[in-house]
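What follows is a set of structures for review.
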Structure 1
Amino acid sequence: MSKIRTVLGDIEPTMLGVTYMHEHLITHPPASLLDRDLAMESRAAAARELSHFHLAGGRSLVEMTPRDYGRDPLALREIGAATGVHILCTTGWLKDKLCRPWVAERTVADLADEMIREITVGIDETGVRAGVVKAASSLNTITPAEEKVFRAAARAHLATGALISTHTEMGTMALEQVELLRSEGVAPERILVGHLDHKPDLEYWRAVAQTGANLGIDQIGKEKYLPDSRRIELILAMVAEGYAAQLCLAGDLARTSYWPSYGTGGGPGLTYILWRFLPWLRERGLDPQTVEAMLVATPARLLQLERA
């Protein structure tokens, strides 16, 4: 039977519950980024924020921090055990300026072997296994280093069945990502294209959905990029066109200033989608079954490992 691989071990898909598909809990980004707001290093703050998420009805979360952004699998295991939230860890790499030192001198086969090992055996010596594969592109381009990661991600997926979840820079290159992965034999239905609400164009979203790929609407609560009212309009339009089962929600809250648990007085925090955004969707007429599909049924389908 298919299973979902969390940092504490495998669970049945029925155990997943309400799930955010793209978040960050612990990050140790390289010093070259210069922005300390991106360094989410407090296990106590993460446990506190996840406890609030659990209280709001959240049960699972995909933690999308890869190795080149300071992934910390042991911290994730500790936080998952402390809060009762199912956490999935990722294998893979981020966009060119972060991944190139890690991948430029390696072969696609070598990168794929590392991803497969992290899913099937464990990450380094931690015993924690990844449950999702990550690949990323830059603004308006897929660089040679990024292409190498995408091809390796495809091979890791084909060996394990793990979902490929991507980073797009400002929503660009979504169709090119899908086509590249498809050229390696990946079914678009096993791809989640991230950050599409950075490019709030209904025709563009429709084109991505028509490939069969899934759409990450994962910047919810970040009004500086797009008002949530516009996100709701786009979601309702996509649902009306029959694409509800391909939509996934998250906040990608990868700054300490986004979390009340860091004591900054900021937000929106991990409760925002459940306590504010979903009620707004319902007020606009979205039925409870569709809401549950986006947060429960679709994540449970996508996150199942088919072979590993």
Structure 2
Amino acid sequence: MIRELVIVSGKGGTGKTSIAGAFASLAENCLLCDADVDAADLHLLTAPEVQQSSAFMGGSLANIRTEDCSECGRCRELCKFDAISEDFVIDQLGCEGCGVCVDLCPEEAIDFPIQQCGEWYISDTRLGPMVHARLGIAEENSGKLVSLVRQEAMKLAEQKGCGLILTDGPPGIGCPVIASIGGATALVIIVEPTVSGLHDMQRVAELAVHFKVPGMVCINKFDLNEEMSLKIEAYARERNMQIVGRIPFDPIFVKAMIEAKNIMEHSPESQAAEAIQGIWKNIMNSQSMNDLGIKDLSKVIL
């Protein structure tokens, strides 16, 4: 049985990737997956050596064949994004790829080729094999790329006999997050002790409930506002979510990142590192991780 643990947060900057990197040092027989394709940064802590690179194709852009165009103006009337000039040249940055002009062109003079939106990789790291990706600048279809990365991670885990996939998920509650949690064994929600942090955690928790994925809560920098930390824990208990632990504020995280290391490699004797070790034990001993197996990721629907 291959299990998948996804590390998520309601917003960026909560320490999600730093904690995921630390978990990677503690995990056994683990495969890493960076599903935050819009702003991937787990590679900064793992120094991956790319073994395989593949193009990610997704979405199309219209292109008018001028030799076949009668300049009837129908496409310009239909385009809601004003992406077609008076001389019937399509602005590739302005085109949203909706395809209306392609379908309704009376001369069928508009091509609609699929575009390369990014790349995905299989790499070796000092912490184990890793599947990750890079979405192109201003490109869309990040949810599809997340699903692809997770599916490839599952295939690689089966090939290498890895029992655990550790996924660094994207922040928020949008399409990439939905694509990263569907079918997962469990989530760890990283939250900071602020009013907005509690609100963001609530939204992620509701998303997890909707997709029937068990969620656990980890409070980072809990000692900066212990009153708010108690409120977060109270909410978690109300929703029957396990509180796996608290991590104190520690500038050592920044020093570790500067050296391209996770905190377990840089300062294993620090209070923060000790807290993370305890949290990892709680996660691995949790009912969520031991009762449920990973589902078929090919059936995840965006």
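FYI, it's all coordinate maths here, none of it is from the lab. Keep in mind that this is a model prediction, so the values were computed, not measured. Cβ atoms are built from the backbone, for glycine too; each structure is taken alone.
Tell me which of 1, 2 gives 0.55 when you compute FRET efficiency 1/(1 + (r/R0)^6) of positions 91 and 283 (r between Cβ atoms, R0 = 41 Å, to 0.05). Considering all the candidates, the number was obtained from 1.
Here mean count of other Cβ atoms within 10 Å over residues 35-42 is compared for structures 1, 2. The highest value is that of 2. Comparing relative contact order in percent (Cα under 8 Å, 6 or more apart) across structures 1, 2, the highest value is found for 2. Using the calculated result 72, 41, 38 for Cα extents along the principal axes in Å, pick out the matching structure from 1, 2. Here the read-out was taken from 2.
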